[in-house]
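Every number in this text was worked out from the coordinates using simple rules, so none of it is lab data. None of these values were measured; they are calculated from a predicted model. Cβ atoms are built from the backbone, for glycine too; each structure is taken alone.
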Structure 1
Amino acid sequence: MRNICGTIRNISGLSLLLVLVLSVSCSDDNPVDNEDGLLRISVYSGNNQTERAGAALPEPLVARVADLLDDPRAGVTIDFSTSAPGSDITPSAVTDADGLASAWLTLGSTTGEQTVTATITDDGAAFTATAVIPECEQESLAPACAWPAGRIYITTTSSDLLTGSGSVLIEFDPLAETHEKILETTETIIDLTFDSRGDLFISSETEIFIVDPDTKELTSWYTFDSPGQIEMEPNYGSVLTIVNSTSLYGIFCPSSELAAEVSRSSISTKCLAVEPVSRDAWIITGNRPSFTLSGYAWDGRNNFGTIKSSTLISGAFTPEGMCADSTGTIYVVLNGTASEISIGRLSPDGVWTNVFFDLYDYTTSGRWGDIAYSNGSLYLIDIINNSLLVISTEGEILGSYDSTDFSTSMSDFERYGIAASPLIVCQ
């Protein structure tokens, strides 16, 4: 059988409209080129991102190929290139059924605008990204290498390790299955987190402290305008992400707090999660028995985007803690009455499960709070039975460590914080 597509390309007397109509019917199994100049490429998404020099952009650069009628064309190879020193770009990609192809860019070492060109035969499009200098040491891309990787850190106001009033910081080693007191402070600590480079922060209701890894002394790093309950998570585009009862915002460096870009009523001050790859931030709003789990598109540096996902959570429980794993799966501790005690899970494709892990079935007397993820495992404290529970992301129990160092029998309502040190490879 004759190849009508090849025939069309060699007929010069046909009208442009006839060529377009017939060319659409050509088999997608044939290689797609642009020898007749009938295809156009354009920027679809990912343009005008800002990041630190040498960092990978949080969003891909997406280009679109279409014909002269603006119908998408699949199977077209797009070449991506950049001349910025030290940069790295996906060299090529093939368009999908929507005519889209994407590339990932790691910015070069120089600051200022950096350009990526996306080309097909006889046409091209340009993306622009801006590389900036870190404003403080905590924004640096260089790993801090100050704390052991993959350890679990717990702050609590109720521990046999506490000699006075205040809080204690405990380090748990999952490999050795041992724990020790790192520091004790008269401050009432309500949360802790690591930034993406491995600096450890702890917070009271009035200020955030950075912990010296050698002396274990606390240095005030940021002071809040007014006291209140907050939750902290890393900001993978800068330093920290914060939520209080009315706002979700980021802190870059002490002198340049990002203004509260998301204002909501009835925000849970115990639930915040940030996806490590996309950098999107998740919060919970509402009151028992009806809550909403919302994910906000964010690159960690510019303004928060629109809500990318909103899931209704309802039941006789209260969300007490939240975390994200490396795949973007969100886990929520649901503390309620009787059988309404579990870990809920939101999958990356938006499927919510109220009972990913049945905490009530594990122990009918348990009471739970914050949760942390590290290296395929979830960690949380049972403040009734005074133990640290470890669960796999497949829902299997990996270990339970009973100790009144984690929580004492004298108090069943303390608020503890739990966080994992980043798995950073240091020289």
Structure 2
Amino acid sequence: MAASYRLVSPTVWEFKLREGAKFSNGEPVDAHAVKFSIERIIDPKTKSRIISFFRSVDRVEVVDRYTARIHTKYPDMYLISPLVLYAQIVPPKYYQSHDMKYLAIHPVGSGPYRLARWKKGEELLFEASPTHWDPSRPSIKTGVVKIVPEPTTRVAALVAGDLDIIEAVPPQLTGLVKSNPNLRVVSGKSPRTCYVVMIIKPGAPWADVRVRKALNYAVEKDGIIRHLLQGYARQVATNVGPDSFGHNPDLKPYPYDPERAKKLLAEAGYAKGFSVDMYVPTGRYLMGKEAAEALAGQLAKTGVQARVRTVEWASLVKIFGTRWEPHVPPYWWYSCRFDMTLHSEGMYAGTIHSASTWGGFRDKEVDKAIDEARAETDEERREKKYQDIDRLLHSEKVPLVFLYMEDQIVGKKAKLNWQMRSDALVLISEASWGD
């Protein structure tokens, strides 16, 4: 909703809002709403899961009705990215009038659609918002998002005409979609990077960096890309792809070297390997289950026994919530992530800085480097700092098992006008029906 923004000083960001915009409940989208929303996130009482992304924010100042200034405790040039990704601006009166349980199923925003109905685990019905600032959007006035985790079921529903557009078409089924004259396959590079997160707890084998390096040498990424993903992916040296700010072009992907992996495991005291559970959510990632199983097969050649556990996303979130309990053994998670702002720190979100680490990786040298990069106001020097961080993570710290960037594969009806975005989002508000 920002019409423009500028850096007033190293610690003050100013945002000019679009005048006259309203939330779907009629409340104005103004500077007071911005102040309420941001300060709600950074208030410890809210217990926001995204508070770490805004750790630099001190307060929000209302300059006038449509001008807000965010004051930070120290220079933070990365702040714009989490503001775009996570700082949803909400109507103050509405959110102050209801508890979190109610708001979780009755959200209100300022986008082109409003939530009209939600059947948990089945579907969400969206209707065009009559208060949206652009009356020409959206062209499609009603949209239903179906929850269909199983990829083959999604494709079958598309072929049968029950769905208009689907994501994550399995490479093996693209031919089936292409053979239907009423359907189209749209594919291309996406910023989504796949990797393995390791929950690092005391006593876990991978708490030793030699084990983490060994795991990177033990996986044959090219084989998975060629045979399983059928070329719909490309190897990467780290989580930061070539289109992201801070990408280091000098880094090369870890080569497949099982003998070197075995040597490193032996040096770390795990010559016979170890066992671990590797979770993967059903239907969330392109060929996620199959890729995890392929990785497990490759790791077994070095003595590492990874048991693939597939569960629904909602169940996996609950499992995540218990990861630090003493009785829960450390585990892995096959994950894919994209950062729509195409920023290197966003691609590592929740995995490398101690203030926001999800998997338990903590390193003072990395923390210091990130804090210095965030504070650097010169863009060229800032990117060089992020490139140095990328090198540090790739060659020395190795917090993850780095894999590949997968392509976006979308199946749709031929009459649906829709174009792929660089951030890989599928926004029906940008689609329309043709003849």
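Structures compared: 1, 2; top value of relative contact order in percent (Cα under 8 Å, 6 or more apart), i.e. the largest, recorded for 2.
For the set 1, 2, ranking by mean count of other Cβ atoms within 10 Å over residues 196-203 places 1 highest. A value of 133 for volume of the Cα convex hull per residue in Å³, for residues 276-355 alone, calculated from one of 1, 2, originates in structure 2. helix-only ellipticity at 222 nm (-39500 (n - 2.57) for each DSSP H run of 4 or more, over all residues; to 500) was computed and gave -7500; which structure, 1, 2, did it come from? Answer by label: 2. Computing distance in nm of label points 7 Å out along Cα→Cβ at positions 44 and 284 across structures 1, 2 gives 3.6 for structure 1. A value of 149 for volume of the Cα convex hull per residue in Å³, calculated from one of 1, 2, originates in structure 2.
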